[in-house]
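Read through the structures below before going on.
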Structure 1
Amino acid sequence: MTDATAPTEPARPGRLREFWFYFRENRGAVFGLWVFAAFVICAALGPWLAPYDPAEQFRELTLLPPAWQTGGSWAHPLGTDPLGRDMLSRLIIGARYSFFVGVIVVSIAASGGILIGMIAGFAPSWLDSVIMRIMDVILAFPSLLLALVLVAILGPSLTNAMIAIAIVLQPHYVRLTRASVLSEKQKDYVTSARVAGAGLLRLMFVTVLPNCLAPIIVQGALSFSTAILDAAALGFLGMGAQPPTPEWGTMLAEAREFILRAWWVVTFPGLAILVTVLAINLMGDGLRDALDPKLKRS
């Protein structure tokens, strides 16, 4: 018979509540989360939020300044570009392209990188060495230069730019997954699963993989911002999204010759890239603090 007066152990908080407890301690991460949420809302509701069609041209209002400047109009709060297109509408729709790029690139890079990293972690030493040397060769090239070469081979387009960026980012997931697998597979719970008769695939994807996801999630958040930045860089160089697509990097490329007499046509797309990438990086730091047990304070 148990003692009814014995102190009971406090209930362990749910994982989501525990995650939010550590995440919100990082003020910058919370700010980044709110900005990222606004970015997602703009991407999801872009056609309804944008006051005009992003391709619609008001030829009589080319290079119209923002509304608060002399000569501006509140009908176009952020002004117009050299072809008379509304800047606010193009920035809002541009968020859809940037979010699409981030999701597709991270999905391709993470899925392929996790699969290859799991294989490398469980493979014989010779196969592991071959895989990792290939990854080292890819990492030896500057990422943007390699992406430019791949897009030049595949042809300039947003789709090919996403494929190139995903290939460039994939080695980071491979190395991260492999390192986590090598650390986890030496632990007792993996040995117990082997003794219990777990097959190789079950051991890889059911037993070990869930315990390797924390650093991969953080890498995914950081890769999201890298994908947006690289896509904008490729668009600026004319190797990514092609005009008249309202992608932020392409908008910068189209307006660079007007930088001295129409500052808004380059400033607003640049600020959109800056704020979005900064917010996602801040959120990634918060994810690292919340998911890495070594950084949690008792």
Structure 2
Amino acid sequence: MSPTPSGPNRPSADDLLVLLAVGRSGRFVSAAEELGINHTTISRRIAALEQTLGGRVLARASGGWELTDLGREALAAAEVVETAVKSLTVDATGTRVLEGVVRLSATDGFSAYLAAPAAADVRRQHPKIAVEIVATTRRASQQRSGLDVEVVVGEPQVHRAKAFRLADYCLGLYGSRDYLRERGTPEHIDDLARHPLVYFIDSMLQVDVLDVASSFVPAMRESVSSTNVFVHVEATRASAGLGLLPCFMADRHDDLVRVLPDAVSIRLAYWLVTRTETLRRPEVAAVVDAIRVRVREQSDALLGIR
């Protein structure tokens, strides 16, 4: 009797789901945490998958791993597996239940007033989605390790990621009513030379487009400076000087008055960055959609239009 021919090599569904976790985070450690297994198991699963497929699915990149062409093909199959598994989770009415953890980073103000309400909207509709918000002001990272979505100021230069403009917003110059009563309200740009400025710490500013103060107030000396925009707002309210503040944050406070609105109006843009494969996850797409709705609803406030 002739030997029975062996069937084609088929990748394990478990190995594909491991690749999916690594492909989304770019790191073995993050994937291990997500899946509840150890780093060694991740390495073994990836090695087994590569042996089955006959090629590399991951390549070393700065700070982590990137998918190869073969890896992207395998990841598409992994997404089908994941979708099939998740489709088994339905509520009492038979409606598909979205679940999972979505981690995003955004600036302090965006995190508090736009991302957090959007996350709450998602949670009301999909209680099994958890949203983790990392508040930070920085450039988009080339290796989005551990992050599903980033919101940054200014158009980012990224590779193997999708970036789109979310919304424009304005910075204006504000003073507290007490401060302006005591020091006087500037009526011309030259008047700013006798007022201290509340803004970012220049030497620690990571976002180039935010380095705008010197362009119109080079003679203003620094007063209270911080890496956190909420500190800017509260220091301005406490009469530390004139604050260069996002209008959508400052206009919430009746004790702050915008000065020289025609002369000092700086328009910037929020951009959202994510991996294409990450955006295909239904829970991530739900969060991104909610953020888009929120910024659209707040478009006037973002631009300082009352």
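Coordinate-derived values only; no laboratory data. Note that the structure is a prediction, hence the values are computed from the model and not measured. Cβ atoms are built from the backbone, for glycine too; each structure is taken alone.
At-a-glance table
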| quantity | calculated |
| --- | --- |
| Read-out FRET efficiency 1/(1 + (r/R0)^6) of positions 185 and 241 (r between Cβ atoms, R0 = 35 Å, to 0.05), computed value 1.00, structure in 1, 2 | 2 |
| Parent structure of the calculated result 2.5, given that distance in nm of label points 7 Å out along Cα→Cβ at positions 153 and 273 is the read-out and 1, 2 the choices | 1 |
| Identity of the structure behind 3.8 (criterion: distance in nm of label points 7 Å out along Cα→Cβ at positions 57 and 225, calculated), options 1, 2 | 1 |
| Among 1, 2, structure where helix-only ellipticity at 222 nm (-39500 (n - 2.57) for each DSSP H run of 4 or more, over all residues; to 500) as derived comes to -21500 | 1 |
| Structure with the greatest value (metric mean count of other Cβ atoms within 10 Å over residues 17-24, set 1, 2) | 2 |
| Structure with the greatest value (metric relative contact order in percent (Cα under 8 Å, 6 or more apart), set 1, 2) | 1 |
